Structure P
């Protein structure tokens, strides 16, 4: 959508052809919303054993610069491999199932493996570089979660265990 010369009111704004004032340095990407239907989810993203990641919002999907969002599916009676998401913060919303999120709690005298049991409507926050895994103990129901990350792409570093010894912070 081409923009016209700055409006006489000034203030660093320009008037679009439709008459709307927008910041002069607006990125054309932000002038239209992007709709991603379930059929448009992308499965060609970094994967971890025991789960399937589907990408919806990312740099390659919609031109996002600072955000990645998608779904993760963990089949019944399945645990994912251990992994972390690099420097990305990760927010998780449980859509269906009762997945458990497992990590190594380092607050005590000795590291202890902890499980956070969740259900539909729950949220989980995974800080950067924290080794973890998802488990779905339910023998019949797939666990589905929506994930949002603070990077435009899905950073996934697969690990042998939950120990921080394999984590390289760059």
Structure Q
């Protein structure tokens, strides 16, 4: 009976050792990608930033034009004010206040539109990156591809697990093919 129990225990221990050894010996492909580097060097992100900056510059030019027109109108009012009746002054001041308020509202709307547009353009580029990495991972049989953001989610890894350049090259090639 003791021999049987000893044999069973030995078989169980051997099985457990085999399972543990298998887990340690099997080679799951794991890699990481430097997210910051992708965001800086991905041509799709660069194009999104350039498009956003172009739109922002146009919106700012519109605001600057409105402000310049308002200031010109205010200067003209200051020159003509002494020749106006109190009723005309009151009416002109009311118009100037309304115009100033409208410009302020327009500026706020442009700021919000700018925030929204930046989020949309950035998210579109991020979605492209994520989709590419997912396909890349499946194609190359990776079990994990970790995003290293530099904010503590990946504290250390050997350089051989860094596939940033490979991902970046593929992303940029896909971007160029899609946009030419």
Structure R
């Protein structure tokens, strides 16, 4: 694959990912933007491999922090949703047992979300009152919902990656005259 294709495709994916993370600035959409931005990174993994996709993730995370007024979507992207497609690919290549892969995904997700919200509260100064919507069970409800979201994201990455390979990969490569 041509290096110019990798650079151009990576730049386009990075730009779209930053836009999607910035859409997380819309109230009540803090999860949607970073989630879709992460799903886009799955296409970079298909075209360039996991190692080179890390650079797109890093560039998107940095640009999202610099450009975003609301740090929550940028932090959610940086702490989990951005690297999840890369992690998912590496786990599929290295670990045969599906149950072990799922356990690792859940552990990584829960640690990442706990760290993200600790950073939001204690570093970025997000008031704790914003997280008290359901009372003392708020954190558990958020984690349960987040875990369901992670399963949905995993499913979407799988299906959209398959669709990309079947329908869009040749079209995109023809735009860059790869074939």
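Derivation of every value follows stated rules applied to the coordinates shown; laboratory data play no part. Here the structure is a predicted model, which is why all the values come from computation and not from measurement. Cβ atoms are built from the backbone, for glycine too; each structure is taken alone.
Summary of values
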read-out: Test item: FRET efficiency 1/(1 + (r/R0)^6) of positions 54 and 110 (r between Cβ atoms, R0 = 25 Å, to 0.05) calculated as 0.10, pick one of P, Q, R; value: P
read-out: Parent structure of the calculated result 1.13, given that Rg/Rh (Cα atoms, Kirkwood Rh) is the read-out and P, Q, R the choices; value: P
read-out: Structure from which -24500 was derived, helix-only ellipticity at 222 nm (-39500 (n - 2.57) for each DSSP H run of 4 or more, over all residues; to 500), options P, Q, R; value: R
read-out: Among P, Q, R, structure where mean projected area of the Cα convex hull in nm², for residues 78-117 alone as derived comes to 2.5; value: R
